[in-house]
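There are structures below to look over.
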Structure P
Amino acid sequence: MSETVLEIKDLSVRYEDCDVEDLQVMDVSFEMKKGEILCIVGESGSGKSTLIKAIHGMDRTRVVNGTIEAFGKDMSGLSKKDRRTLMGTDIGLIPQNPYSSFNPIRRYEVQFKEALSAQKMEYDKEKILSVFEKIGLHDGERILKCRPYELSGGMNQRIAIAVAFLFEPDLLMCDEPTSALDVTTAGMVVDELVKMKEEQNTAILMVTHHLGIAARMADHIGIMKNGRMIEYGPAKQILKNPQEEYSRKLMEDVPRLKR
């Protein structure tokens with residue numbers, strides 16, 4: 001049997017500044033194996049990004065009920081140090097806001113060196129430039145000398161994606177990673193994520209409102225609405241024969257990515 005990398009059981013989540021009964025995620029359960037791509041799809045406000053944040057333990061999220069286990073470890077029982085270690089080596093994150101990944105006034109080259117050093121990895125410029133090329137960053141030498149505030153949100157997003165690729169995590173969580181990208185570049189990123197799964201057996205949890213992305217890459221799809229996972233199953237099953245009316249409406253106009 002394939003190794004379980006992430007198991008979510010009856011998870012309910014709220015933000016710390018909200019009332020106890022004001023939940024953003026309610027009774028969500030699913031399991032992920034190595035080499036599996038799960039796309040969680042829903043409109044803005046459905047709770048899908050909050051789910052990612054809760055797994056990562058960020059942005060004032062509070063687990064009200066249920067459990068989060070990664071690689072057999074109960075995430076709620078980990079110290080901050082152990083959680084940081086796990087997030088830095090086994091679990092990667094591509095955030096929705098790329099500016100949160102970087103110090104805005106320090107050159108990328110310095111930040112890459114520090115991030116790699118923190119994980120006891122060597123700084124390999126040629127490898128970095130190769131990853132840049134794969135996701136459409138063709139002026140890598142210049143980019144490494146730039147600071148985040150000097151580049152657009154879309155450029156920063158691609159660089160954040162490059163960082164995730166470099167660390168080669170066993171589980172990669174992606175929070176709307178293509179939202180700031182044009183359709184062609186988004187397609188390139190999706191292709192590289194699929195290749196990452198195929199070549200490294202990486203499990204990928206992708207949060208998106210874009211069903212075209214799910215159709216192109218997912219093994220399983222979960223549909224979220226108002227904080228609940230209203231439908232979950234193999235991608236082909238969900239796409240061809242959705243059981244919920246909300247899911248069927250999402251399927252009516254599935255946008256496609258350019259290859």
Structure Q
Amino acid sequence: MFSHGWPLSADAWDVQMLFLAQNGYRVIAHDRRSHGRSEQTWDGNTMDQYADDLADLIETLNLREMVMVGHSTGGGEVARYIARHGTARVAKAVLVSAVPPLMLETAANPKGTPLAVFDDIRKQVFDNRAQFFKDFTLPFYGYNRQGANVSEGVRESFWLQGMLAGMSGVYDCIKQFSETDFTEDLKKMTIPTLVVHGDDDQIVPIQAAALRTVEIAPLATLKIYKSAPHGLPTVCQDQLNADLLSFIRG
């Protein structure tokens with residue numbers, strides 16, 4: 001079960017889903033409320049509602065023995081789902097470049113990102129989200145690093161997925177991924193949890209994210225991808241695919 005990052009859709013997981021399906025697994029991904037092909041709602045664009053929406057899908061399909069995989073905001077969604085709905089249906093979890101435990105800089109989280117950064121993202125999304133999404137692909141995929149192999153196709157895919165999302169939902173989600181504290185949620189992740197993060201993540205820096213997550217989640221294991229960016233499911237797709245398969249089979 002795959003949960004995507006902001007402002008993307010289930011399409012962001014295409015390669016991982018195809019790979020795991022080719023290896024015999026049933027794979028499911030959803031477009032989060034207001035994202036992708038889902039209804040563009042004015043209300044309910046909150047982390048609690050995201051988790052409850054996911055629970056509705058899981059219960060409708062009667063899924064069991066799931067391996068839940070969340071990227072970025074989707075990692076927060078996975079943690080909040082487990083905190084609110086338990087682990088009865090969950091066998092394992094994978095958090096990839098994920099936002100927990102807390103992105104925002106606070107007195108208790110000095111390595112977090114200042115609120116001014118998220119306020120600037122809100123302003124740019126409000127003023128011209130089309131241009132912002134295009135520019136955002138550069139740090140997202142590490143394409144602003146010297147020697148990076150830049151794919152214009154990947155950049156255009158990101159832009160298209162972002163522009164399919166509803167404006168209100170995209171705007172509201174910024175607060176959800178940046179200001180939600182998942183510390184207590186992580187404590188309830190009492191299933192084997194693989195935490196994957198790049199040490200050159202410019203969007204969700206590893207110091208305030210993965211390095212803290214593995215200290216909180218009871219059964220977490222950390223795997224650091226050297227020089228990898230935030231969008232590592234795309235940039236490091238073969239490495240992540242192999243690690244997912246190994247973790248699922250292990």
Structure R
Amino acid sequence: MGAAAPTVTPSSPNIDGDGSTIRWRWFAACLSLVAIAFIQDPGRIAADTKLDLTVDPGGLLARALNLWEPMGFFGQLTNQGYGYFFPMGPFFWVGDAAGIPDWVVQRLWWSALLIVAFLGIVRLARLLGVSGFTPRLLAGFAFALGPRMVTELGVLSVEVLPYAVAPWVLIPLVAVAQGGSYRRAAAASGVAVIAAGGVNAVASAAVLPLAAWWILTRFTGRARWVLAGWWSAAVAAAYRIC
């Protein structure tokens with residue numbers, strides 16, 4: 001649903017990332033991030049977030065359905081258990097059900113976070129008109145391997161999930177400035193908000209200000225309010241789900 005053109009439209013993305021050779025380079029870059037995750041104490045489980053998420057993900061998700069958790073200490077109220085229903089809990093549950101070693105599932109999760117963060121910035125940079133493979137590659141690595149990510153990834157990876165997903169909240173809103181449906185763009189941004197998880201409400205909310213700033217500063221008139229309305233509804237629905 002288009003309304004009026006935004007005041008400032010990002011430069012058209014450079015097409016130098018469309019060739020098969022370039023795609024193989026991006027694949028190699030992602031593979032290097034997987035390697036970084038797997039060389040961290042291979043064969044051992046890190047005390048990341050919740051230990052039972054790694055050793056008994058199905059049990060954790062089942063206990064999260066109840067307010068009372070009888071396994072910890074002398075029993076306790078379930079703490080933020082609902083936040084693991086998506087996407088972290090199912091990821092570990094599928095890996096466990098498939099018989100993949102616990103430490104491998106954990107490293108695959110770390111790899112997924114690194115790749116999501118990396119490709120998000122690469123895609124966002126392209127939409128903003130950053131040309132050339134190397135600048136986008138460096139931007140992606142700088143974000144994916146930033147201090148926030150590398151210091152929290154093996155300790156509280158669920159806390160860096162919103163960080164990794166943040167570019168994807170903004171990407172549909174940047175793309176729609178070049179044309180397209182405001183409704184679909186808002187919905188796609190809302191899906192990214194859902195993917196940020198619900199374990200830490202403050203961290204999840206931190207993905208919103210930049211997207212709101214983009215709408216308010218890059219669109220004018222009716223276009224601004226139409227997109228803001230659809231996006232606000234999508235975010236509200238996302239938080240309802242989370």
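The value -11000 for helix-only ellipticity at 222 nm (-39500 (n - 2.57) for each DSSP H run of 4 or more, over all residues; to 500) was derived from one model only; which of P, Q, R is it?
It was calculated from structure P.
Of the structures labelled P, Q, R, one was used to calculate percent of Cα pairs over 23 Å apart, giving 55. Name it.
R
The value 2.9 for distance in nm of label points 7 Å out along Cα→Cβ at positions 151 and 191 was derived from one model only; which of P, Q, R is it?
For distance in nm of label points 7 Å out along Cα→Cβ at positions 151 and 191, the value 2.9 is produced by structure Q.
Coordinate-derived values only; no laboratory data. None of the values given here were measured: they were computed from a predicted structure. Cβ atoms are built from the backbone, for glycine too; each structure is taken alone.
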